[in-house]
Structure I
Amino acid sequence: MTVALGVAWVLDGLEVTLVGSFGSILERPGTLGLTASQVGWAGSLYVTGAVIGALLFGRMADTIGRKRLFLATLAIYMTATLLTGLAAEAWFFILCRFATGLGIGGEYAAINSAIDELVPARVRGRVSLAINGSFWVGAAAGAALSLVLLDEALIPVQWGWRFGFIMGAVLAFAIVLVRRHVPESPRWLLAHGRAAEAERIVADIEAACWAGQAATLPAVPDDMRTRIGARRAPRLAEILHALFHRYRRRGAVALALMVSQAFFYNAIFFTYALVLTRFYGVADTRVGLYIFPFALGNVLGPLLLGPLFDLIGRRRMIAATYVLAGGGLAVTAWAFQQAWLDAAGQALCWSGVFFLASAAASSAYLTVSEVFPLEMRALAISMFYAVGTGVGGAAGPALFGILIESGQRGALAGGYAFSAALMAAAGLAALRLGVDAERRGLEDVARPLTADAEPLQAARCPKRER
């Protein structure tokens, strides 16, 4: 399940890195002959598609089910990526990038909902962080692929970029076959009056876990149960009321975490190559080599720090990773301004900063996916993802592109300092207003919207996961 669902982030990392590496290649006459503005539009529409896809498919994941959506969105991604590799015109290439973004954006809402609703409470934090951090496995794979696909001694330039996208589609097809075996969320089934299916899924999981053992699971005590009523999907007005009235403090924290990490990441990663080439004189074809230490720090952060989010607690660890990541970036910005670093030193500093920032960013997705009620979970994820990506993802690269264009180290260092301050402020807000969700069942963290009602049809489920 972890591999089948977590591949969404691997694919996203692969996409972003490959497109960044192929940008200058796609401008050549022998390829698509794109202009610089068309390359920029392709990137912008990819992000726009991700925002729209998150909002559209997030709502559908709450209404028609997690499984249908995480199969459908992966199929959209697979088809769009394949067509990208076959594109012959600039307009078609850009359109395919938009469609690819639709699939990736829809993945975020459906996958994060399914992860939290299927993973036991005692390890939910570390599993969610590890899966969200796998974006950088895809980024490293994309960097490695770019070194091979852009080597004209191995592959003609007009075919190398096409192979990159087609290989992404082949990987997606393999994962579609695996995802068919991931079950629907029993919680979602209960909320939609399908208690028998939910019971069958949980019984199959228990049977597999306890196969060959004489012991059996104890019955859940009555005082550890909560009621989930079968009902229609909540209207948008009900969801907005819950977000801005019942859970307004949680919403404020979630918004701060998502916007700050999106600005932090997109501002630096999308201008990573420009900094290396303009300030350190790194050749375009060598940029991929500098992504490896950067990606390594981003992968190891969630893996090594993830268990602490379950052991020490959400609020403390979120605050620690956000504040320390901001502090690390501020120190790196000072060293950059003073010209104390070379290209390798800059890459290593960023690797250390993003060891912390990757865990912080992953914890933002974890927070959004576990602090809101079952009936609105996927849409809440999609809304905060869309706002965070739309604000931080759009403003960050544009602002830092202008600062880099100025050619002044001081101006760029000031941008880094601003991003560091945003991260630190969000971390302190989480410490003050966040929720202690570690090792607690989702129904304890946020009661279902039907928990206090007496619905016509109701199913009962454990209040605390074991």
Structure II
Amino acid sequence: MISTIFGTLQRHAIRWSRPLLMAGGLCLLVACGGGGGGGALTEITDPNPILENASKDLAPFYPGKAIFLKPTYSIGSGKITWSNKCAGTGELSFSGSGTLVQDNPLCDTDYTLTVTYQDPSKVTPSNLTKTATLTITITPVAVPPVTLDQSQNTLTTGRSDHASVRLPDGRVMVSGGTDGTAVLKSVEVFDPSTEKWATATDMKTARRGHTMTLLQDNKVLVTGGFDGKAALATAEIYDPSANTWTATLGPMALSHRFHTATLMPDGKVLIAGGVAGPLLTADPKVTEIYTPSTSLFTAGPSLQEARQGHTANLLSNNKVVFIGNSGDNSAAGKTLTYNAATPASSTWASTAIASNVRYNHTATVLDTAQTKLIVIGGGVAPNTVEIYDSAADTWTAAPSMSTARSLHTSTLLLNGKVLVVGGYDGKQSLTSIEIYDPSSNSWSTDAKVLNSARAMHTSTRMNNGDVLIVGSYFQTSGTIQKITEIWRH
């Protein structure tokens, strides 16, 4: 079915079915008196199906732009089918009445909500159907967008709030996250040579909002996260050569979620910020240092302010630049000078401060000398861009993106440009892509767009320069994308 849908000119967000509950689907008999007189059937309410365009205020709609449909009905189970003027047909699955369904039509499309419910006039099970229709009109553009390539098979499980890392052999590993129902401990690995996914050994603990760090010994450190009930203080090590997970000898002193993990030149890992706990009295400014040779965590330098949803990037001369905080939006950029001999005595520099406070932004090191950092988008100032020069200790405003973005990804390409993919503009997830060119200090909109709008995803550059894009946005409802995409360099 996937090949049929994506073989047409239409590119649709694939929605994978979950069991739909019948809300009052079977009628009940009224209790009968003795003597055999037949009881009357209870009347059943009309399902009253309605299919709305929940994104109508975002019109006009251009080819490939995300739209959101809202199906509502009082009883029964529903499905949404579509047909368009591009000669395409298909079905969008969803989790029930009132949930939003996302699609990305390339031409005028007719949508039909069909509700199946129990016939109230029949004692034995017998179904009736009722429909509602909606037409979305697409405004043509002179040059239709070119969509990204899809990998040849899909993830076993759709993921959001997961972590991704490139392994030493060039494969890309993704772990944990949520499938929209449960927190995951499953792991999958993408092989660029075949462009296919394979399952790996599960983590010992289900996690979302965790970190994965490739260590100098080619193993992978996973720290913290959330298991669906509480933030985690546990950590574990993945050995790609043996496909095994091993718990670290000691846990972290505090649980951490939405923290950062930065590999330092001495091979240790700086764990900082996040939602710290488990006690409410836990100091959110505490950091921890993981030492691979002992497999233990020790105290690190204290943050000057609490941070979560931030970024931490290693620059030259053992400098770590911290940007942002999703807790109260107040944490400006600060630079830590790491002391490898005694990490707990590392010092905070009196550096220039970024113009904007941010959260759910990206920060990407621009040069091999590790002296320049580009900070892009995020809450408060979602289309602005700034560049930090550690050698000069200056922040400089760069040209803004054409689109406001948070929960996007930024990836340094082999040619030195920065690929910015998807994100959330405050109203919807995005399919668009922009590229920053440091040589000209300018932005361009890529002709390629995502097949499915994405935010809270991951983008990992592979050894050949292509970028693997995994996952999609999830807060409290919706369906998470299983299909992965590849941006070709």
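Quick note: the coordinates plus some simple rules give every number you see, no bench work behind them. Keep in mind that what you see is a predicted model, and the values were worked out from it rather than measured. Cβ atoms are built from the backbone, for glycine too; each structure is taken alone.
Laid out as a table, the results:
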item	result
Computed 4.1 for distance in nm of label points 7 Å out along Cα→Cβ at positions 208 and 440 - originating structure among I, II	II
Highest-scoring label, criterion being FRET efficiency 1/(1 + (r/R0)^6) of positions 192 and 336 (r between Cβ atoms, R0 = 35 Å, to 0.05), among I, II	II
Label whose coordinates, when relative contact order in percent (Cα under 8 Å, 6 or more apart) is calculated, return 25 (choices I, II)	I
Which of I, II leads on distance in nm of label points 7 Å out along Cα→Cβ at positions 256 and 344, largest value	I
Ranking I, II by distance in nm of label points 7 Å out along Cα→Cβ at positions 400 and 416, the structure that comes out highest	II
Highest-scoring label, criterion being mean projected area of the Cα convex hull in nm², for residues 224-367 alone, among I, II	I
Of the structures I, II, the one that 39, 25, 19 was derived from, the read-out being semi-axes √(5λ) of the Cα gyration tensor in Å	I
Structure from which -500 was derived, helix-only ellipticity at 222 nm (-39500 (n - 2.57) for each DSSP H run of 4 or more, over all residues; to 500), options I, II	II
